Structure I
Amino acid sequence: MNRGILYGLCAYGLWGLLPIYWKALGAVPAQEILAHRVVWALLVLTGLLTVTRRWQWIRTLRTDPATFFTFVAIAFLLGTNWFTYIWAVNAGFVVETSLGYFITPLINVLMGVLLLRERVRPLQWVAVGLAGLGVLYLTVSYGSLPWIALVLAFTFSLYGLVKKQARLSALEGLSLEMAVLFLPALGYLLWLGEQGQAAFGSSLPTTLLLAGTGIMTAVPLLCFAGAARRIPLSTLGFLQYLAPTLQFLLGVLLYKEPFTQVRMIGFGIIWIALALYSAEGYLAHRRRARQIRYPALTPTNPPS
């Protein structure tokens, strides 16, 4: 099997199984888990940067302060996304978190149109419209917005959109994001320790799991970076559905969250939208590849 596909399966598989890890820390408040994730992730990433000798990007911050302030915004979006996800998983909303990541690709399309003035093909509009219909159906049926899913989808889409404009690589960018969040996170953990409310040190399993949040953050990211360099974007886009699929299955099968007929219909509409979006993207990729390989067979003007 292609090494890039293995990296992709590793990245999205780990992200999809992450609810099991957060559930194991269910007795710890979400904000404390988030603070530990930031602190330990920065330590792991600092080690990786040191081993690979990739510190040259620090000069970029000296000559281009705008990059730093861009990453302050990126860090805020990532922190909001992480906190919402951790809280939702431990509050029993794993299925709704999966919905958020199912609709993220379609929110990306909407962001591209509204903020980047990108052109959208007709079938992509149909897919976005179907996803909106699915969310509307769930909202009307339950009497409230699926806000967890929407917060996760919009924060992650905005995170990707802003990060797309940034000048740093995945490893360097995440390191800066964790550095931005580090002092507030460390200050909060020290305050908890002073108040005698810290979960860290309360038991060996909890302590090890909290310390392991750094590894659980860095490993999938590195696998994703390895996959992105080795396989086409269309293949990577298909693999991304592995994570929410695993989250959904965990929520329904392992954690026995309710999946009513109403949810089934709402999710079904969104899954149809995703299938349409994926098929359209695949066909568009094939057409572009054919035009590149056989330019003479693709006339620039239709025959008269």
Structure II
Amino acid sequence: MMRSLDRSQRQVRQTLTAWSFILPSLIGLGIFVYGSLVYSLYISFTSWDLLTPAKWVGFANYARVFRDETFIQCLYNTVYFVVAIVPLGIVFAMAMAMALNKQLPGIGFFRAAYYMPSITSTIAIGMVWLWIFNPDQGVLNALLKLIGVSNPPRWLESRVWAKPALSIMRLWQVSGYYMIMYLSGLQNIPNELYEAAEIDGATGWQKTKYVTVPLLSNTTLFATIMLIIEVFNLFEAVYVMTEGRPGGSTNTILYYIYAQAFQRYRMGYASAMAWVLFVILFVITLIQFAARRRKEEIGF
């Protein structure tokens, strides 16, 4: 009886000790994450400029979002970046991972070099790419002139080329991060599958198409979801390189939210747009999971 009581007391002490380590993190998470989410939802139903008391306006902010032509333009720009960056980012990341999935001398250096941009400050990277895209003194236009392009693009000064320029910069920055994911997935594919494919006479392309790509489907799903969320939250590059110019052609939803909240002090309206963005991302994620589940059901 005493031994059972001692065991019970010891378990209680261990549980209390564990909770004493976990509780500070849970309190911080509850206050600064979930508490902030609930408060931002409340703010989205008010008109608040940080200086005067918040005034309840109901769904007026949400109704205004879908009448706001600037928000519609920002949504178009953001979708453009998603369409331009996500597919190419996935392809580049997978291609780099396959190229670096070899046991060669110095391969670790190249893996680190390709991964480095993804952990470098976007502010610093943006300043470097501002120089690269400089239409008069930038290295990119200098190279284009060397190969015979007499009138190279004005890049960030052009409504036509500004979005492609930002897309190129973000592709260069994020591909290395998702390359690491694909490297992890490639290293979990058994070599026996490739050997069996070779015995059956499969070419290198056929092994990639029928072995590598299908077995990386879960990695691709996760990378696609994360990359879509990342591109929808494109902010730092716009803030440093264009500030939404020229003519709003690079203005994204997140940058517009920032401008409304911290430049015009329309906190209620900015919060409403933030929740609209959350709903958009939530629906896109659900669609992707449903599509993946459907493919699994039909054995694809």
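What follows draws every value from the coordinates through simple rules; no lab data is involved. Source: prediction; values computed, not measured. Cβ atoms are built from the backbone, for glycine too; each structure is taken alone.
With relative contact order in percent (Cα under 8 Å, 6 or more apart) derived from the coordinates and found to be 40, which of I, II does the value describe? Walk me through the intermediate numbers first.
Working: I: 40; II: 28.
Considering all the candidates, the number was obtained from I.
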From which structure (I, II) was Rg/Rh (Cα atoms, Kirkwood Rh), for residues 197-244 alone calculated, if the value obtained is 1.35? II
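Work out which structure the value -22500 belongs to, where helix-only ellipticity at 222 nm (-39500 (n - 2.57) for each DSSP H run of 4 or more, over all residues; to 500) was derived from one of I, II.
Details: I: -26500; II: -22500.
This figure was derived from II.
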Supply the structure label, taken from I, II, corresponding to distance in nm of label points 7 Å out along Cα→Cβ at positions 37 and 173 with the calculated value 2.6. II
Structure from which 47 was derived, percent of Cα pairs over 32 Å apart, options I, II: II
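Consider the structures I, II: one of them gives 0.10 for FRET efficiency 1/(1 + (r/R0)^6) of positions 29 and 269 (r between Cβ atoms, R0 = 25 Å, to 0.05) as calculated from the coordinates. Say which.
Answer for the origin of the read-out: I.
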